[in-house]
Structure I
Amino acid sequence: MKVTKFYSLRGSIGDYNFHRKIGKNATPGIYFWGFNLRDDNQYPQSINDILIWYVGIDKNVSQRIMQEVTQSIFGGFGTIIDHNYLKSNPHNARLMDLQESDNKRNNPVHPAVLYKSDGLHLLYHFFDDKKIKETLEWMRERLIFTWIEEKNDQIRKTIEKEMHDIVGTNIFGIGDVKKLNIKNIIEPNDTIYFNEIDWADNQILKDWLFEVNKNVNGVK
C-alpha cells in the first residue's frame, strides 16, 4: 500500500493519466480530496497548508473524485462552507458538525454554512449567491487530492473505516458517524493498517491525520 503525492485540479490540466476511464490514475484506492490553503497556491509544504474535505473509497479514484467535485460545485451534493471559515479552521473545522447544526430544526444553521443540498427549493439561488460564487471559485482553484493505492476490496473498506475513525467529524464522507463522540475516535497507531502504508510520497497527509486526531474531540 502506497500513498501518492498531492495532485491539484489546475495541475492536472492536459494530463491524460487522469482520463476517467483509461488513464493510469483510474485505479482503486482510498482517496482524499480537499483544498490548498497556501497564499501562493503552490503545492502544500506542511499540514498548515491543507484542509481535507472528503475521504472515500472506489475502484476508480480518478473518476469518483471527478463525480463528487462536479456534483458539489453544481449544488447537487453535500454542503458548501464559507472558504474564509475553512482557512481559519484547517484542523478542527468539524465539517460534519456544521452540516448537522440545524438537523433537529431547533438550532439555526451555523453561519459558515452557505448551502446544503437539501432540495430543489434551494437550488435556484445556489447559482447567483455572491458568497457561494466566491467560495466555489476558491475551491476550484485550490482543489487538491491524493489516494492510497489498494486493489483488495476488503482492505480498502477497512482502511476507509480506520481513516474515518481517526478524523471523526472533521470531514464529510464519514458514513454513520453523525456526532462527535469520543468512542468513535481512535489514534492512528491503534489501527490495523495505518503503519503498513508507505507514506513516503505524502508525509504531509500522514502528519495531518495525527494533528486532526489530536484536535478533533477537543480533549486530546
Structure II
Amino acid sequence: MKQTITEEMNIHDEWYKESEEMTLDKLSDFINHLMNDYVHDYGTICHALTVGGLATIRAMNRHKQGGITGFQAGHIMWQLIRHLNYANNKTTLRILDYDNFLYPQYEDKFDKTIDMDTWDAIQKEASINIQEADEKHDKYIKDLEQYQIDLAAFIGKYPDYLKDSKKYEHLSFGTGEEWSKENEKIKNGFEFAPRKPYDGPYDNPAYLHWKSIVRGIVPFGYRVVEEK
C-alpha cells in the first residue's frame, strides 16, 4: 500500500542520505521506491525527482568510467540548470553564494560587473530583438493600412457601426454568458468588424532598453570588465 506523505514529514531527508551511497545495481529499485511507494504532495514530488537525479549521477559516477573531478561536477551542474530551466538562455548565467557575504575577502564577487564576452552576447541579443521588432512594426504599418481600407468598406455595409461599434467588435474579455453570446454569433455567421492590428514591439518599454544596450550603455549600474 502506498504511503501518503507531506513535505512537513521530512521523509525526503532520508532519501537524500540514501542517494549519497547509490550504486547502479540499487538505482532502479530506489527510483521505483520513490515513485511507487508514496502518494506525493506538491513538495515531496519535487524532492523525489531531485533525489532520483542525484542518485543517478552518483551511481553512474561510481561506475569504472566515473570518478569526475570537482571541475567536471561544476560543468554537470550548469548543464542540468541550463537544460532543466534555462534552455532558451542566449547569453550566460550566474550563481551568487551569499554565504560569502560573511567574509570580507569576497567583496569582489558582489561587484556589479559583467565580463566582456557576456556584454557582447547581451548586445548581440538586443540587436536581434530590435531587428525582429522593426520587422514586426513594418508588418504592423501594412496591416494598419489594410485595416483602414477594410474598416471603411465595413462601415459602408454597416453604417450603424459608427454609433455602436461594440456590437460588431470581437469580444476581448468577458463573463461566461458574454462568451456564450459571442460563440453563438460566430456560429450563426455574424459578420464582425475588422480587427485593429496591435503594434506590440514598439509599445514595449523593452525596445528602448535594447536600443540603449546596443548604443553601449550598460544598464542597472553595472560595468564591463575584461575578465569574470
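Quick note: the coordinates plus some simple rules give every number you see, no bench work behind them. Not measured: the values here are computed from a predicted model. Cβ atoms are built from the backbone, for glycine too; each structure is taken alone.
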Computed -0.43, -1.32 for log10 I(q)/I(0) by the Debye sum over Cα atoms at q = 0.10, 0.17 Å⁻¹ - originating structure among I, II: I
Read-out mean count of other Cβ atoms within 10 Å over residues 64-71, computed value 8.9, structure in I, II: II
Of the structures I, II, the one that -17500 was derived from, the read-out being helix-only ellipticity at 222 nm (-39500 (n - 2.57) for each DSSP H run of 4 or more, over all residues; to 500): II
Structure from which 0.25 was derived, FRET efficiency 1/(1 + (r/R0)^6) of positions 88 and 144 (r between Cβ atoms, R0 = 25 Å, to 0.05), options I, II: II
When relative contact order in percent (Cα under 8 Å, 6 or more apart) is computed for each of I, II, the largest belongs to: I
Value 0.90, calculated as FRET efficiency 1/(1 + (r/R0)^6) of positions 8 and 128 (r between Cβ atoms, R0 = 41 Å, to 0.05), assigned to which of I, II: I
